[in-house]
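K.L.:
Just below sit the structures, each encoded as structure tokens.
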Structure 1
């Protein structure tokens, strides 16, 4: 089965400005990929090309084996913009009905009910958008992006305006989508959220991939923190060195109260990749 999104040697120029300079990226079936990078890194351009809103200068972008922008490709995509707006007077059910008509979905009431159940809004299907909390609106936004059962979901900052409870709710929803085989490309500045939920991370800088890999693959060991009756200290080493370090401490007569392997965070990896720039 073709990847949900396959990007190869993708470039995009706006006159003299190079927004993308040869990007390779793929999102597999049921995979959550976090797209990171400072403002102007090319994230939005890449998403717009995947949606078919912008044409690439050179290279290729395919959605489920179809050329990005084609009717077949657009039918496989669900999209939620960062600054989306629904009519305040519309109910949750009416919002989904509108998007069913726009997408040509024949799922009817059954599809709307299933989506509202998925995002925990079935009891609020008659509530007006203007009466909903930000978290409820965000979940409704994800529901509308899933109209028509797309295989690829493109999300732009879906948790940026939410409180910790709201972010956790959306995170749980993304994990549920992964179990259902839906692929997600998540554009976000919240590194902690990406680290918790994403299978892989791609960091863009100046239109190029600065680094990519699983969150666990990108972090590095930063030593072993050893807490003993003589105080707490950090010893050079990795997880494999823990038995030796503990044995040496015990042999020297120390009493050990705790041992912790220190690693870099995704934020550390990000800052190193983009030269300390966060925006």
Structure 2
């Protein structure tokens, strides 16, 4: 296997580089695709402990010389993936180049949370903001999938990833109202993603179910937070959302759960 992280691999420009590129797994999306976690000072940093790395290692065991191309960007939305507000090519344009170069064996995409998670407003969510975000997701994500397939062909496997509910961490940090208000919001994100991926025939890695996000009536005892709903206990175990410095990213254990979801989606018929 090749322990390669090839983000930003140059376009071939017709030079024949496709003949020497290793087979690649291309990870697209937001900060989860970039394997972000907070450092000791609470600043989010890219790591090598994300779900992308775990999926890559699992696939590399059966695909010789597989390389990992991480293109995910913190704060990315489906709309900004298409038309980046920053100088240079958008994430989608970089992905299209990878696909045109040939040799891409797998694409994963996690996108959609940033469309509406910024709509949090005190103990609730700005519903007009939520509806705008969902509308943007419904418009942009099908375009992304269509362009990926146009660049790489229909034989390249694409797996979509849905979301856990990091706002449930507020349950143990004094923001119980926001935690409860987030439940229908997160369901709306994941329902929208499920509809888009089903319509475009993209398998879905069901992170929501793996995190047991909807189980709020079954309580369990936890070491650090007492008796809480199972969904909250999993968020506290697998993310940084229950820490004093609330952070919505998963920890290394949580990234492992996401990776298992992706691998399960790849095994499904």
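K.L.:
Given -9500 as the derived value for helix-only ellipticity at 222 nm (-39500 (n - 2.57) for each DSSP H run of 4 or more, over all residues; to 500), which of the supplied structures 1, 2 does it correspond to?
P.N.:
That value comes from structure 1.
K.L.:
When mean count of other Cβ atoms within 10 Å over residues 61-68 is computed for each of 1, 2, which one produces 15.8?
P.N.:
Of the options listed, only 2 reproduces it.
K.L.:
Among the shown structures 1, 2, from which was the value 21.6 of mean count of other Cβ atoms within 10 Å over residues 69-76 calculated?
P.N.:
Working through the options, I get structure 2.
K.L.:
23.1 is what came out when mean count of other Cβ atoms within 10 Å over residues 21-28 was calculated for one structure; which of 1, 2 is it? Mind dumping the intermediate values first?
P.N.:
On the way: 1: 18.9; 2: 23.1.
Comparing all candidates, it corresponds to 2.
K.L.:
To which of 1, 2 does the computed value 0.00 (FRET efficiency 1/(1 + (r/R0)^6) of positions 53 and 229 (r between Cβ atoms, R0 = 25 Å, to 0.05)) belong?
P.N.:
The value was obtained from structure 1.
K.L.:
Tell me which structure, out of 1, 2, gives 24.6 once mean count of other Cβ atoms within 10 Å over residues 29-36 is calculated.
P.N.:
Source structure: 2.
K.L.:
Which one of 1, 2 has Cα extents along the principal axes in Å, as calculated from the coordinates, equal to 74, 50, 35?
P.N.:
On the way: 1: 74, 50, 35; 2: 59, 40, 38.
Only one of 1, 2 returns 74, 50, 35 for Cα extents along the principal axes in Å, namely 1.
K.L.:
A value of 3.4 was derived for distance in nm of label points 7 Å out along Cα→Cβ at positions 157 and 181; which structure in 1, 2 was it taken from?
P.N.:
That value comes from structure 1.
K.L.:
Where does the value 2.4 come from, among 1, 2, when distance in nm of label points 7 Å out along Cα→Cβ at positions 85 and 245 is the thing being computed? The partial results should precede the final answer.
P.N.:
Numbers: 1: 5.4; 2: 2.4.
That value comes from structure 2.
Each reported figure results from applying straightforward, stated rules to the coordinates on display, with no laboratory input. As the structure is a prediction and not an experimental result, all values here were calculated from the model. Cβ atoms are built from the backbone, for glycine too; each structure is taken alone.
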